[in-house]
Structure I
Amino acid sequence: MKNTPLVKRHEALGAKMVDFAGFYMPVSYAGINEEHASVRNNVGVFDVSHMGEFMLEGAGALDLIQRVTSNDASKLINGQAQYSCLPNATGGIVDDLLVYRIDESNYMLVVNASNIDKDWNWISKHNTEGVKMTNVSDDYCLLAVQGPNAGKALQSLTSVDLSSIPYYHFAIGTFAGIEHVVISATGYTGAGGFEIYGPTAEAEKLWDAIFAAGASLDIKPIGLGARDTLRLEMGFCLYGNDIDDTTNPLEAGLGWITKLAKPDFNGKSLMLALKEKGISKKLVGFEMIDRGIPRHDYELCDADGTVIGKVTSGTQSPSLNKAIGMGYVNTAHAIMGGDIYVLIRDKKIKAQIAKIPFYKS
């Protein structure tokens, strides 16, 4: 397993450590429910330094991004970020990612830790015009400071006015005395906040400075367990669970990041055909009616017991105090408010298709 530069901090805090995407990562410190509540109601810090970062530079950078991603990066302005995905040749998803426009010829792509090598090889394969690509994943640490009090906790560390950074925009400035830090109004929790990209060599300094600045607000360290419950309450897809090489963005409810009107990109013709024909399955959210927790790969069925799909993500929601999940079902059964059943130990446990996001602040 690889370590993030903050492993000593996590161990000193007594974190429960696990193998995640080949990295030794904290899954929890005080407990998932307590950490979840800290982010929803106050502020918490995630070490997500395992994520990958690629720099694309040169006149052809935008063209390359346009060819390999589903969203329309030409709409970005300097200092703006965009959620997108990398479609494969069969219309599936190589990965989901963030595209950061630094300026017209410089972009940063942020990819999932488990897919760093796969994504690098995929984009490199399509780099036919000599765009300069640099894998800087080992050079950056990434701290996600999330929650309604994130800005208040961080403002003393920078002269950048954090309240002036719109959602999905970023600034590059001095932070905790460290120059050229990317301060991004993004996150994976639905609770608001910032993601801080800094030099790996300064990771411990950043971590310590953030906790010192947020001490009066009772800022807490947060593990991957709460990251998962927070993102699921918002209906955010997790690569490897809800989306993968076999799932299509249209099936996954990601039509909003699939711009079929833009010039040709990987998988576009297949997606156009699929849109014309109609999708056969759809990713839906559901809430449990009967007692039971849905888990990844549990089968979904109708009232007669006929299998109609599969659970991709599920948990007991700390905010809602009920079990929730997402999964693919046959399109005919993807009816809002409709009853479906989760097969748990060969028993049909009743659930109801619900609107995403499950949690609304």
Structure II
Amino acid sequence: MSTSNIRTGVIGYGLSGRVFHAPFIDVVEGYELSKISTSNPERIALAHKRYASTEIVPDAENIINDPNIDLVLVTSPNTDHFRWAKEALLAGKHAVVEKPFTINVAEADELIKLAKKQNKVLSVYHNRRFTSDTKTVKKLLDSGLLGEIVDYETHFDRYRTDPRPNGAWREQTLPGSGIFYDLGSHLIDQALWFFGMPKAVTAEINKQRPWANVDDHFDVRLHYTNFTATLKSGMICRIPGPTYMLHGTNGSFVKYGLDVQEATLDGGAKPFGKDWGKEPQDIWGTLNAEYKGVKISGKIESELGDYKDYFINLRDAINGKGELAVKAEEARDVMRIIELAFQSSKEKRTITVE
């Protein structure tokens, strides 16, 4: 493919399309935000306001069937991820799918096979590899500063006791709904990026709010050779648990608070500037370690978070100038863990990863 701008269509303009995709296609060099599909009047007005030169179309087919579109970003509800990604690939376009990749492993495998056949780039938007907290933990792990990890725990906690207004699809009894598909896919991808596939999975996935139709709490254990990774999330957590807590033979690291990019983007800010993704000092993580006889204790500055790095890498991969950072095969492994975790929770036993 030439290095001219990658003409991009965004399917959907809910939270994902509005906050996590369109702003980056708009500002990252090498892309053209050609089309956004939405039929919601309020979202149409907002998209027109923010992207005056972008065509707003009523349906996904208008993007899929446009021969001028090079890349399709699928930000629709989970039930439609497979459908639109498949149609985009069949139409000869590159595709990015919002997480979770698909509803099951079989769909993921079919898309991976199709992308190879079509010789197109297929990626999944596991954006939390590009947050300040995750980048900080990855740097610590790669440095060996903590020594051999003996315990790992991560939380994605929220507090909301009432249903979302207007019957949000994530709270309806639909394939791919519930907190585990939504937030669990983040925590699983992070763990697999840090440590690879586990040996076994033990999970409890349940409902804590009396009105809930789908899961709103999970406690998942990924069993590795020498330690267990604990992944937790709930919707009745007035005091959230640690975003990350790692204990190693040389030290410990504990981090609270979420990456600042989502809240900044949700307020309408454009993702650029030297302080983009910079965390305030009060949510920096705490390190207590001893390395080569040197004792280190106190707050350590978080790495800068930047979702732009995902789109820069994607652009380079499409143009044949770099290796894809988030591969579809990795996202398929996330789906595998999701399936095993649901099986473990249902059967109330530990499931071996084969």
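Quick note: the coordinates plus some simple rules give every number you see, no bench work behind them. On a predicted model such as this, the values are computed, not experimentally measured, just so you know.
Which structure, out of I, II, was Cα Rg over 2.2 N^0.38 Å, for residues 27-210 alone calculated from, if the result is 1.19? Considering all the candidates, the number was obtained from II. If you line up I, II by Kirkwood radius over Cα pairs in Å, for residues 91-154 alone, the top spot, with the largest value, goes to II. Among the shown structures I, II, from which was the value -5500 of helix-only ellipticity at 222 nm (-39500 (n - 2.57) for each DSSP H run of 4 or more, over all residues; to 500) calculated? Only one of I, II returns -5500 for helix-only ellipticity at 222 nm (-39500 (n - 2.57) for each DSSP H run of 4 or more, over all residues; to 500), namely I.
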